[in-house]
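Next come the structures, one after another.
Please treat every number below as a calculation from the coordinates, not as lab data. Here the structure is a predicted model, which is why all the values come from computation and not from measurement. Cβ atoms are built from the backbone, for glycine too; each structure is taken alone.
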Structure 1
Amino acid sequence: MHANVRRAIVGACVVGAAGIVALVTIGLFLSIGQPWGTINDLALIVMTAAIPFLMLAFWELGGLTPTPLARLAQLTGWLAAAVWCVTHLLFVFGVVDIDYTMPATGAYAVEAVALAAIGMWIAGANLLAGPWLSAFRWFGVAAGLGLVLFAVGTLIGDKDSAMVYVGGVFYLAVLPLWALGMAFYLVRTTAVSAPR
């Protein structure tokens, strides 16, 4: 198994585990309050920081995108994840402010644009992946489009908009499930294709 695929499997497991923690802690924050909000923020940072490692599998195993465009997509995905993580860390440390009750502006808008880019990357990479991915690609396309929906919802609405609610389910439930599914899929696929 290639090192990039091994990293992708670990990254996928981290995305899935951190996403589950984020889902549980957002529920606790909404019902109890702090410190669950901060724990949720940290879990989301870990989840987002691990996504680029999962992106490596799509690079390693190939797809329908010509190499120069695939490199540009990798760079864009990694950059979007880094921007989101840095911006959210600044929020956690109180350097920037995010008002979830209003349409996204400032740092919140930066996060939304970065999240939309990550979602488009996930949807596009799954759609254009080579035959190694098979029908599982459609779950990834749905996860990616859900992130885009959430991001757009935060830009044009507030936390109570339907787009944010529906996109939030994809962000905190479907994305982690897709990542865990990808970890399992990569282990199984690379084990089957490995020379004996």
Structure 2
Amino acid sequence: MWGWLFIAPVAAAPTTELPHGIRSLVFLPVFQIFTAFGIMRALPVIRNQLSVIKFLMAFGYLIFILGNVAYYAHMYFVHTNGEFSKYWQFGYKEAVAYTQQTKGKYEKIVVSTSLEQPHMFFLFFLRYDPATYLSEGGTASGGFAEVRNGFGIYEFRPIDWEKEKRDGRILYIGTPLEIPDPIETIYYLDGTESIRIGV
């Protein structure tokens, strides 16, 4: 178990955006096993105490567990969505919905690769046919500035606002740093800007 605990962060260590919630999942079973082990070791101690002490310890133990469950539920259901939506790619679904409403107006939709692998989210929310996607070339890999991914009228590449055509026939979806004068803005649940859409 100790080996697992110490080796778990090795895979995530050389990556970017640390600490990362998803890459930390490898740790979880270790802490769960340690907690279960602690509970199992504490139960015989409680059983061997006098009845009043046993009752007080069991009651304290129960309050501690219920308090932790309530704290977890409160943090998860009340705080997480609003405070941490930026870490869970919030806004992609809304961006896809916007493109669906307006795609007839544009010849092409360019989505910035600064949005962290947006092609996967667009494929998912558009319910794009996997066979069609693969017949069009599928996903190309080979670097963070990948410019070969695309399907249908969607093109996924970095956006350089000064060098873009911007003739009104292309819709651009990117970060607030990439699109200075948006026609539409999507906000995180905490009110900060998530995605900008421009022409």
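From 1, 2, which structure was P(r) over Cα pairs in 5 Å bins from 0, in percent = 1, 6, 11, 13, 13, 12, 10, 8, 7, 5, 4, 4, 3, 2, 1, 0, 0 calculated on?
Going label by label, the one that fits is 2.
Suppose relative contact order in percent (Cα under 8 Å, 6 or more apart) works out to 19; of 1, 2, which structure was it derived from? Before the final figure, lay out each step's value.
Working: 1: 25; 2: 19.
The value was obtained from structure 2.
Compare distance in nm of label points 7 Å out along Cα→Cβ at positions 128 and 184 across structures 1, 2 and report the one with the greatest value.
1
Identify which of structures 1, 2 gives the largest calculated value of distance in nm of label points 7 Å out along Cα→Cβ at positions 24 and 48. Let's see the in-between values first.
On the way: 1: 2.2; 2: 3.6.
Largest calculated value belongs to 2.
Out of 1, 2, which has the highest value for mean count of other Cβ atoms within 10 Å over residues 80-87?
Greatest value across 1, 2: structure 1.
Given a value of -27000 for helix-only ellipticity at 222 nm (-39500 (n - 2.57) for each DSSP H run of 4 or more, over all residues; to 500), calculated from one of 1, 2, which structure does it belong to?
1
Between 1, 2, which one scores greatest on distance in nm of label points 7 Å out along Cα→Cβ at positions 56 and 96?
Comparing 1, 2, the top value of distance in nm of label points 7 Å out along Cα→Cβ at positions 56 and 96 belongs to 2.
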